[in-house]
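Rule-based calculations on the coordinates, nothing more; no lab input. The structure presented is a predicted model; accordingly, all values stated were derived computationally and were not measured. Cβ atoms are built from the backbone, for glycine too; each structure is taken alone.
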Structure I
Amino acid sequence: MSRYFGLVVRGVIGWAICGATVGFGRQLVSMNATLVAHAVVAPLAFGILTWNYFRKYPDASAGATALAMLAIVVVLDALVVAPVFERSYAMFRSLIGTWVPFASILVVSYLVGRTAGRAPGPRSV
């Protein structure tokens, strides 16, 4: 059970980092610059979180982990961000604002999981 809880916690942390990037970006720079920053921060954050997850659970499935990370973000965006913060589902029409980050989260999480699951070194149990 702790394995799944750890995955969900990491997914929610990544989602919160993405939300903070967009929230602060809107206050500091243009929306276009914010969306580009989000498209860069999302895979970096999820890459680090996935690496951390695989250091603890090296036998986890890279594909299932990547899909879970993506699912957490999509569900939270659809159930929280769009209706509560944006008050619209228009965000899902944005390639750079939504679909590029979604795709990069999936790909980076998968690739990091494949690499980290095989990486030598100390692992905590």
Structure II
Amino acid sequence: MIFNLAVILSLQLAGEALARGLGLPAPGPVVGMALLLVAFMLRPGLAARMQETTRGILSHLSLLFVPAGVGVITHAEALGQTGPALLAAIVLSTALALAAGALSFVAVARLTAKTGARE
């Protein structure tokens, strides 16, 4: 488990260093996650080895939302001023994401149905 956590944190650190050093527009942890994916693709056994550790981390993921909740409460005044616009943005972006997902599913279903009919 220590090795698995060391791999995760090392790749996150490498991602942060790459993102800052190269001036990438992506956050360092996202770059680190991409590096982790590459590591999994190069060494498939690594993914199987890390599965138990990652499940443990994901089962306690809700703890990571506590700091975000504290931040929201800390900035409640600013949230009150921009609340309606923020709510509209969240509702609209959620609706657009659902629509995009549904349309993508329909397009892929039609494409695979045509491909399946040819074979």
Exercise. For the read-out distance in nm of label points 7 Å out along Cα→Cβ at positions 63 and 95, a value of 2.8 was computed from one structure; give its label from I, II.
Key: I
Exercise. Given a value of 7.7 for mean projected area of the Cα convex hull in nm², point me to the structure among I, II it was derived from.
Key: I
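From which structure (I, II) was distance in nm of label points 7 Å out along Cα→Cβ at positions 15 and 47 calculated, if the value obtained is 2.3?
The value was obtained from structure I.
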Quiz item: With relative contact order in percent (Cα under 8 Å, 6 or more apart) computed per structure, which member of I, II shows the largest figure?
Solution: I
Quiz item: In terms of distance in nm of label points 7 Å out along Cα→Cβ at positions 39 and 103, which of structures I, II is highest?
Solution: II
Quiz item: Which one of I, II has distance in nm of label points 7 Å out along Cα→Cβ at positions 23 and 55, as calculated from the coordinates, equal to 2.6?
Solution: I
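Where does the value -23500 come from, among I, II, when helix-only ellipticity at 222 nm (-39500 (n - 2.57) for each DSSP H run of 4 or more, over all residues; to 500) is the thing being computed?
Details: I: -23500; II: -30500.
Label of the originating structure: I.
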